[in-house]
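Right after this note come the structures.
A short reminder: the numbers here are calculations on the coordinates, not readings from a lab. What you see is a predicted model, and the numbers here were worked out from it, not measured in a lab. Cβ atoms are built from the backbone, for glycine too; each structure is taken alone.
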Structure P
Amino acid sequence: MGHEVQLEDLYQKQFDPVLSIDERLSYYQENYDSSKVSPEVEKLTNTDALVLIFPTWWFGFPAILKGWFDRVWAPTIAYDHANDYGPIRPKLNNLKKTFVVTTLGAPWWVDCIILRRPVKRILRFALLGACAKKCKLKFLSFYKCESVNSVRIDKQLHKIEDELTKFFGNNSNLSAPGDGEKACRP
């Protein structure tokens, strides 16, 4: 049995990453105002796996993806606040697996040794660790992506396909990025 895959392109959808005043004011209310992102909330709360493909910019998420986390992974949706403002309580028990592919212009040692993989740490501990505690994470970073050739691209696409199969199982119908989407590493 394969997986049902639904492609979401935040740029193509023209997703607005800006947290509205109403959304921010409702962060500590009984119910978060998700009225402007209800389709995204519906998808998040009903999925058991995410595949995120994005470039890492300045060792962080692109603004549009950060805005998606801010607006959709919100209180009463992804987590509940503790009554005493202590640790939040996770609500995304449906989310079992997250597979990430990201590209960086920097060499591996800057991300891994100097900065200690900030994007991976935020995903693992701040987002998944707080909102989906049982979610497994597979994270692929491809470095020095400002200079790639077709051999490198093909090698990385095969690596992504292999890792997807290992992570989601042999019967997976998921595939690596398609036309025009490139991954690279040293």
Structure Q
Amino acid sequence: MSTGFVAALKFADRVDAGNRALAQVVRWGLLANAILIAGNAISRKLFGIASSSMYDLQPHFFAAAVLLMAAYTFKRDEHVRIDIFANLWGARGMAWLDLVGIVLVLLPVCFVTVWVTWPQVVNSYLTGETRASRESLSEFPAWIMKSMLPLGFFTLAIQGMAEAIRCCAYLAGVAQRPRGDQHPDRAAT
């Protein structure tokens, strides 16, 4: 195996490890969100106490989880895909289809999304924008939620690069490419 593929596959493995670690943090965030939702419901129903700030956090937690778990979902090959070509093209054909899809669709969409949303994050941070300056009574800083868009799409783009590396290595015949249920991360959770 050439040193170029060795280095690229090591990079892909590091990306996998980073997205796996991020997914573990997000999982705990989902538990925190469930506790928050239950706490809000109990305080509102039993004690008549409601907090708009705590209520506003619920969809933020969920949106952050979806955005931050996209890369890990892609890594585990659990993303939505149309496999009508799988039986026709086989593993090599699917590797080519994945590579073309990553290069022509996934990466450009991710890069444009990061490019367009990052200035809004910076502006929200610099101006001290809160949710109260928009549609809510909450003083929750808007930059935190706005930063989930570029962060989520950035991690998805990096994971896309890792998957593109694996496609190239597979097509060159230097590495296997586990798909579906054979993916090692599926057994790890």
Structure R
Amino acid sequence: MSQISREELLARYRRGESLRGLDLSEIDLSYENLKGIDLSNANLTDAHLQNANLEQANFSHSQLRNAFLFGANLLQACFDDADLSEANLQDTNLEQTSFRHANLFHAKLFGIQAEHANFEQANIVSGRFKRANLRHANFTAANLSGAHLERADLRHARLDRANLTGAFLTNTLLDDASMSNVQT
């Protein structure tokens, strides 16, 4: 159970108070407009953020294990060094979002819009990217072993030094992708 209520969090957000480092496990913030919110270092394990507007939000160093972010707007959000293992990000807008050094183990990323997203050195083992738009995304030195990339669009993506061992690439678009020193 979360340590503060949804209503208390929303009131603190409206007053511009710091929300960094809070225990928000299991909180439900679905459908809320929280543009620019700073939830860095927060515990959002099992949180529900479905269809929330989290544009430019800061989740760096946060715990989002098994979080439900289906359909959320995460344009230009920051998840650097965050743990999103087993999280559901299906059908989210992740354009220009940063996941540097993030843990996305077995994350559900079906149908995401992630043009120009940065997954540099991220752990995305067994990540599920079916039908994902990943054009111009940066996967430099990312671990995508066992990832499901069927029908994903990786045109112009950077996959240099990425680990694609056992990745599923059926009908994946890789035109003009940079793939030097890729592990397969």
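Which structure, out of P, Q, R, was Rg and Dmax of the Cα atoms in Å calculated from, if the result is 20.2, 67?
Q
Compute relative contact order in percent (Cα under 8 Å, 6 or more apart) for each of P, Q, R and report the one that scores greatest.
Q
One of P, Q, R was used to compute helix-only ellipticity at 222 nm (-39500 (n - 2.57) for each DSSP H run of 4 or more, over all residues; to 500), and the result was -1500. Which label is that?
Derived from R, not from the others.
Check the numbers for distance in nm of label points 7 Å out along Cα→Cβ at positions 21 and 141 across P, Q, R and tell me which is largest.
The maximum falls on structure P.
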